[in-house]
Structure I
């Protein structure tokens, strides 16, 4: 199958476009961004804009190396984690290969695999197994021990386990990460921009065996991380410890929001991170439209294969109360 028969993946975070279309104020619960990020005040020397970035990103990788205890040749960076997923699939997969995915989950894994002619499947011959942890859109966080068992099985099958930890830094227990494990059949991805609430700069990164990282670097577009994103990322990594405060506040607000939502005729799926999956007993299309008329944008989960579900971000207390009020009005 080639790319001309495929469609782009539907994502949340469409607030800018929707505001332009409606011309009205909007609360965007469709993008799961840290509502309590560390306050960054990076300064960029204007002279840096006159030069290309260092495409090896060595200064940035050295900062990351000290933080994550990984050698610089085990670290890759990209224009968001989606670039890394695309480059990874094009580096490893060939037409006819199979990729393991457990839906519902992030749609870019399947699209990136199909773009290079691979298909979904399990068992012998599977080249890559994708795992989103915590999972998007359910918020379920697997224990490190469980993921290690999966890694051992993948290694026996000769299959690369790719663990996407885009939300683990703002989850209840980031110690469940596999980022510190060196293994020839493991690759771990992260997305800095969600945890520091700056998705506009587009910055993702990953850890893997040096040989694999080198293959990805060859296929990555040159200078895909611009100097502004590079500077913002370096500043964020230097403030990385401050995310502990974010995690505590997110958990508090998520528990409060969950309790408020449980009085409504819907199911709140237990979550370990900064969003909630809400299951209803009907198609959510009309509900999403009603919420939008009230200035609230949520993530319609039809694209996840969940036509009776929406995903909502955990935002500040005042904003969460507005969400509950809007949902209550729409459902009664």
Structure II
């Protein structure tokens, strides 16, 4: 199925830079992206009646992506998720990062990749965003070039392929921080959504949501989504991981046998019948139920996004992985290629 690619200005210029909205459309799935933060702006998928539904939270201009505080739709980096106390040691040298999440470093720091203008190009039926990050940018070593390429797949998926190369060993963990609501971005809750995770373990975290290095089985706990569960069914249980986050905000260890693209999650909206299956090459997936979402900027169509309005399924390396040798390594060595692929595939519940 042929994909049409269109582009248009995405609001007035901001700080002298013009945000562009790029749209891919295959006649069934339509997805829009912007060069601010290499962000997903919208994804329209057909519901059980064949009507298109925008299932991604987002904003109406590039300036809003630059000014938001909730990482909605962006590609965070260099290191998505948290690093304890904003410090890590690599090759015997300690590096200090900006702490923007209490005492910890989150999503690349004060001026992470999600807050930057990426270079964009249309490559065939895809959109590729590229960013250069200089040595010691936000405290990270190495001159780094990264890219993310968005495409639509034959099975009605949105594909994202992340690439990176550095001239010095560094830490790199890229993902997309899209907030999904399969009932439609304007619907105020995802607590009725049904979730399945191909993950029987999760990485334990402390009160500051920093991983402790302990990997815990989900069996017998409200963290277990190995069989389908309604997200809101146990979200207020008196369980440490849920209580610390005021909902779900946990990295799950994907049950996999190799580094190939594999099934990680299934999300279903009973209201629309829309199904989203997540496939990834990453070792982990962060389940986040927008527990702290309260962005002061209005979203698309003037919608105010609040707590539990969307759910994130962020495919990634484990949080704070640089601290634990038994976690999959987030280190990208000089001259080696970083590559990570994720697909969100859409269908209708039968």
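Please treat every number below as a calculation from the coordinates, not as lab data. All values derive from a computational prediction rather than experimental measurement. Cβ atoms are built from the backbone, for glycine too; each structure is taken alone.
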Query - With helix-only ellipticity at 222 nm (-39500 (n - 2.57) for each DSSP H run of 4 or more, over all residues; to 500) derived as -11000, matching label from I, II - result: I
**Report entry** distance in nm of label points 7 Å out along Cα→Cβ at positions 48 and 128 - structure with the largest value, from I, II
**Finding:** II
Query - Read-out Cα extents along the principal axes in Å, for residues 8-119 alone, computed value 48, 47, 29, structure in I, II - result: I
Query - Given 18 for relative contact order in percent (Cα under 8 Å, 6 or more apart), calculated: source structure among I, II - result: II
Query raised in the report: Where does the value 47, 35, 29 come from, among I, II, when Cα extents along the principal axes in Å, for residues 160-263 alone is the thing being computed?
Result: II
Query raised in the report: Given a computed value of 16.8 for mean count of other Cβ atoms within 10 Å over residues 16-23, which structure among I, II does it belong to?
Result: II
Query raised in the report: Any idea which of I, II comes out highest on mean count of other Cβ atoms within 10 Å over residues 64-71?
Result: II
Query raised in the report: Who wins on mean count of other Cβ atoms within 10 Å over residues 88-95 among I, II, i.e. which is largest?
Result: I
